[in-house]
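These notes open a run of structures that come right after.
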Structure I
Amino acid sequence: MKVGVIGTGYVGLVVGTGLAELGNDVLCGDVDGDKIAMLQDGRLPIYEPGLLEMVRRNTEQHRLRFSTDIDGLVSFADLIFIAVGTPPDEDGSADLKHVLAVARTIGRAMNGYKLVVIKSTVPVGTAYKVRDVIAGLTKHEFDVASNPEFLKEGAAVNDFMHPPRVVIGTDTPRAEKLLRELYAPLVRTNNPIVAMDVKSSEMTKYASNAMLATRISFMNEIAELADRVGADISMVRRGMGADPRIGNRFLFAGVGYGGSCFPKDVKALISTGMEHGVSMALLNAVEAVNARQKGLLVDRAKERFGSNLKGRVFGLWGLAFKPNTDDMREAPAITIARGLHTAGAEIKAYDPEAMENARSALGDTVQMVNDMYDAAAGVDALMLVTEWLVFREPDFERLLKIMKTPVLFDGRNIYNPVRMKEMGFEYYGIGRGNAPGHKSDIS
């Protein structure tokens with residue numbers, strides 16, 4: 001099929017490249033000339049494992065091209081994916097100006113039947129707004145469908161090529177048939193294509209992310225209670241996850257969720273609820289717990305060292321909001337670094353991939369270093385913020401020698417508390433029953 005993808009961010013670039021990998025003729029477009037020039041030169045504007053190799057392979061085999069000519073893309077393609085950003089507006093609602101601008105471009109440039117597929121995460125009813133915009137600018141036949149993405153940053157290539165399900169929302173048999181044909185190679189192992197109406201498809205995306213965010217905030221709140229009563233949230237998670245009604249995914253306590261999806265989508269769903277007279281009390285609580293959780297390590301540092309951290313030096317391991325990405329959007333590390341800096345502390349930090357983006361996000365409040373052990377040298381405490389594999393089994397003996405004081409705040413619970421204490425570390429996890437200042441009555 002001839003496929004056009006408008007927008008070359010995380011979603012558009014992975015989707016376009018993945019569809020080219022399946023043998024389609026794909027043209028990806030973006031108004032950002034610098035980004036397109038970079039892609040044409042075989043370089044990526046983002047870090048995503050496995051994507052660079054796939055982009056280069058499909059570019060060399062002439063199945064994947066990049067252009068700033070959006071009108072030409074529309075004329076070329078039979079299926080056009082809209083994959084532009086929908087950033088939160090001041091009230092938390094999704095800003096649709098980019099989506100609707102693309103719709104106007106499509107409407108003016110149409111030269112025959114097109115299936116317009118909305119891949120961007122959009123509020124319920126957006127597909128109909130896009131349809132109305134296009135209809136006002138063309139006499140050609142077209143359909144508008146919803147096809148939400150469920151890609152995890154850091155595993156997006158695998159998620160696209162091996163999806164647990166593909167959700168499509170259509171209003172016509174023609175649109176459904178085209179999308180089923182497009183995705184047929186990805187569902188040959190019996191993972192389903194779940195077809196539904198357009199509005200239900202749009203809602204599915206928000207509901208899915210909100211549920212995952214809810215599980216994270218729930219566990220973080222239980223972890224706070226575990227600290228106070230002397231329980232270990234890791235043991236609690238294992239007991240809960242063994243129940244098939246619950247499962248063990250997204251039950252890890254930590255320093256909160258971030259990224260481009262969960263924070264934005266929870267806010268957008270709350271905004272949609274308010275617009276329709278639904279209070280969304282549960283999601284408001286999810287958001288409040290997550291905001292509090294991002295500052296937890298700063299609170300722990302103050303409990304351990306005092307509220308004035310002037311003269312103290314802290315090391316941060318990990319800055320991206322999750323491993324295997326360079327994405328700093330809504331990253332807990334931003335809240336942690338700013339909180340420590342405001343309290344007077346000096347901060348040294350290292351991340352395997354996110355250093356450049358972290359410099360943009362944090363400025364001169366943090367000293368960026370090029371080695372994980374440099375980030376730990378001479379510090380009063382080391383904070384594990386993002387659980388990159390390189391941090392899971394460090395040289396602990398070396399850490400004990402180079403740290404000023406062997407205080408370890410494990411923001412992702414990746415270390416064994418007993419082992420850490422036996423080695424000589426003063427260890428604090430999340431919900432491990434050992435938070436500074438929290439004394440249990442349970443022996």
Structure II
Amino acid sequence: MRRRVVITGVGAVNPIGHDVETVWNGLKEGKSGVGCTTIFDASAFPTKISAEVKDWDISKVGEDLDEWKDRGRHSKFAAGAAKQAVMSSGILDSGIEPERLGVYLGSGEGDQDFLSFTRMMSAALDGDSLDISRFIKTGLETLEPMVELEQEPNLPSGHVARLFDAQGPNVNCLTACAASSQAVGEATDIIRRGDADAMISGGTHSMIHPFGLTGFNLLTALSTRNDEPEKASRPFDRMRDGFVLGEGSGMVILEELEHAKRRGAHIFGEILGYGSTADAYRITDQHPQGRGAIGCMKMALQDAGLGAEDIDYANAHGTSTSVNDRVESIACKEVFGERAMQIPVSSTKSMMGHLIAAAGATELIVCLMAIRDNVLPPTINYEFPDPDCDLDYVPNEAREAECNIALNNSFGFGGQNITLVVGAYRD
């Protein structure tokens with residue numbers, strides 16, 4: 001029999017709040033974290049809005065500001081959310097051997113890369129030509145090695161391991177918007193097969209910088225509803241025009257069940273199923289019939305030993321882009337069959353924006369809270385029904401409903417698809 005994996009700690013830093021309870025209460029109230037971008041001057045961009053983490057710094061979780069001042073926003077968010085998760089779990093007080101505690105994150109690049117690159121380019125440009133020698137000279141003379149190292153996607157996992165002396169498996173994946181869900185799924189498998197007893201897992205990301213905004217604007221993937229920021233993210237609504245960039249971190253402590261029971265840990269829920277597929281289609285578009293999404297949802301249900309009749313709620317990837325929302329609705333109808341119209345499906349990206357590599361783990365925590373409180377978070381800004389999206393999207397207001405098992409979808413650019421199934425712990 002494979003080892004069962006439960007969740008014993010949670011932590012979050014995102015545009016809605018700086019801890020899980022604040023985030024959850026904000027989501028239940030339909031609070032939007034979207035506003036005008038202030039991290040940098042976005043006035044020249046087609047998209048001038050984002051969902052920023054505001055009024056937060058690393059000292060809020062007891063870390064030294066000076067020590068962390070040169071580290072990336074993604075690393076700071078990771079440390080903040082991970083510390084909350086570790087403290088809420090009590091895992092460090094359990095006597096766990098450091099070699100049996102690991103880290104698996106989904107994390108993107110840091111925010112320093114744009115500043116470094118533009119500094120070097122400015123020094124090297126001579127009219128329309130680029131002086132490579134000046135480019136190199138500027139880099140060697142002005143760049144701080146530890147600051148530049150923060151560009152590496154795996155740095156947050158290294159910082160988290162150092163903070164908590166986690167000497168077990170340490171892995172980072174960067175599968176775009178599916179990254180943190182994949183991290184949780186793979187970390188679950190590490191515990192299932194016995195290579196660790198507990199894993200700090202989740203994701204962190206901030207792409208709210210000119211490079212990130214430029215790339216997504218060129219893809220026409222972002223909303224340009226600049227005059228109404230709070231209404232810009234509107235998943236499944238007929239008037240949706242793209243997603244809103246967000247940032248932050250979501251972390252969970254995954255633990256082998258018997259290990260958690262022996263120390264009397266509080267159990268938030270159990271990871272029941274994990275599915276992973278690729279569309280193998282276009283890099284920026286999902287397969288029009290949702291074959292990858294259908295495959296990973298079915299795989300997760302099979303892994304959990306469950307059927308569509310067992311799912312009480314689905315937290316959708318629900319980005320507010322035309323293609324994603326339509327294809328995800330198609331996939332849900334294929335997988336859920338006759339029950340498709342009875343299973344509530346909502347997108348909390350309507351409030352938080354899209355946290356990219358941190359999205360999936362954050363939404364997994366939302367599922368845990370829905371199970372705990374028997375409350376389903378809404379999809380806000382749902383005003384104009386789309387005939388191609390005709391499921392129950394829990395429009396505009398949270399809903400009280402019995403919730404024992406939830407399904408969480410995460411789909412990334414490149415065609416990566418991840419589904420997690422989580423349930424209330426049952427002995």
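Each value in this text was obtained by applying a stated rule to the coordinates, not by laboratory testing. Since this is a predicted model, take the numbers as computed values, not measurements. Cβ atoms are built from the backbone, for glycine too; each structure is taken alone.
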Matching -10000 (helix-only ellipticity at 222 nm (-39500 (n - 2.57) for each DSSP H run of 4 or more, over all residues; to 500), computed) against labels I, II points to structure II
If relative contact order in percent (Cα under 8 Å, 6 or more apart) is calculated for I, II, the one returning 23 is structure II
Across I, II, Kirkwood radius over Cα pairs in Å, for residues 90-169 alone reaches its greatest value in structure II
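If Cα extents along the principal axes in Å is computed to be 66, 55, 38, which of I, II is the source?
II
Out of I, II, which has the highest value for distance in nm of label points 7 Å out along Cα→Cβ at positions 18 and 298? Present the calculation step by step, with values, prior to reporting the outcome.
Numbers: I: 3.6; II: 4.7.
Comparing I, II, the top value of distance in nm of label points 7 Å out along Cα→Cβ at positions 18 and 298 belongs to II.
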